[in-house]
Structure P
Amino acid sequence: MLRIESLAAAYGQSQALADVTLSVEAGEVLTLLGRNGMGKTTTVRAVMGLLGSVGGRITGGSIHFGDAELIGQPPHAIARRGIGLVPEGRQIFPTLTVEENLIATARPGRWNLDAVYALFPRLRERRANGGRDLSGGEQQMLAIGRALMTNPKLLILDEATEGLAPLVRAEIWIVLARLKSEGQAILLIDKNLSAVMRLADRHVIIERGRTVWTGDSAALAAAPHLREQYLHV
């Protein structure tokens, strides 16, 4: 579904990515792991065509989604191909209501208002509230719901549970497990290693903008030196 090969990117004269290679298959959950500043968010921005908006540029490699090369396409065109993004920091529309946020980028498909409200009943209760009136957990639910309303083939979550209360984090993990069981392909970034190891099919570790390891949860659990070398602060 998604294939990134030898991706390189820079911000000005600073090299952010040097050689990132990964793939996400249909129905698979893949996590992108690494310490802060290693290139995870830059990789997501490159996939979504957002690097230029923050002063970056792709300098090498390729990003294919299905048969389409994504490099050079604008963000709206990439989204229309079937990639939904839950960005770091949520980035909901603060002046719109919950329901207006959900329908703002909606596309036809199984994920409609009723389906999202069934997934997150709290959003139904808050449907007339403005985005700025929501708690952090409610905003994250809204960001996920908004991405699902695009009916994506691939859902990307950058820092899925960062800064959330424990009960909200638990709810998000339950939701992601349900999406996986229904065949939703997911590319996930999150620091909760135990949770992502339970959820994901495979993991990719990047260090200083390079892919340094790829494997499943069993292999990662059996390699504590990898966690110590590349993931622990």
Structure Q
Amino acid sequence: MQVIISAVLMLSVMAVFIWGRSYWVPVMRKVVGDRTTADVIEQYGVESRLRLGRYFSAAGIQYPPESVTFLAVKETAVMEVWVRSDTAPVFIHAYPVKGLSGGPGPKLREGDRQVPEGMYSIAGFNPNSSFHLSMKLDYPNAFDLKHAKIEGRDEPGSNIFIHGKSSSVGCLAMGDSAIEELYVLVHDIGSSNVEVVIAPSDPRQVKLSPNPDLSWVGPLYTEITNTFSRYIR
């Protein structure tokens, strides 16, 4: 009986740790104090830059680069990092996306669990994320807001992040080691020099099929396809 009770208690603690992060992490932050992006860079910068340096060295690119593009594919759960250049972009590394929700198709409203699709930028850093570290995307951007207004969608959703850990609802969960590298990379080159493109599937491999009920998705998918076509390994 004691063994059963101990096992139940352990499972309960694990459940709270994994699924209760949004509750206990803010409490912990109040106790230990908030950290800044400078704190994060001091803590993870050296090791992350060593790992990043190996990726960039293998690609023949000096670190840090001037600008990068993140290509995220929902179907295959992969996010590629490319360096933009005046000639041909250079592939740097592919990160597995360890957690995402929803299916093909853009995000339309709050609570639909969809990962957005489109062309985004990094709107800010969150060194105190409940998911280790996170970077906020500018969803909904002007394009998303325009079509939400046309369709009368008052709550298109918000707070979409690239973050750590391995679970997510509407965001891209990259795992802790990967988010440390990505956070440091974006910090080192400046968030304004980062483009994030999210596609339902890889348009370099298969033609994207928009929902016929959403007339604006066709042109969006054309733009996504044209962007992906510049990044060939």
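Laboratory data are not the source of any read-out in this text; all were calculated from the coordinates shown. Remember, predicted model here, so these are calculated numbers, not experimental data. Cβ atoms are built from the backbone, for glycine too; each structure is taken alone.
If relative contact order in percent (Cα under 8 Å, 6 or more apart) is computed to be 22, which of P, Q is the source? For relative contact order in percent (Cα under 8 Å, 6 or more apart), the value 22 is produced by structure Q. Between P, Q, which one scores greatest on distance in nm of label points 7 Å out along Cα→Cβ at positions 154 and 186? Structure Q comes out on top.
Could you figure out which one of P, Q the value 61, 46, 32 for Cα extents along the principal axes in Å was computed from? Structure of origin is Q. Using the calculated result -9000 for helix-only ellipticity at 222 nm (-39500 (n - 2.57) for each DSSP H run of 4 or more, over all residues; to 500), pick out the matching structure from P, Q. Label of the originating structure: P.
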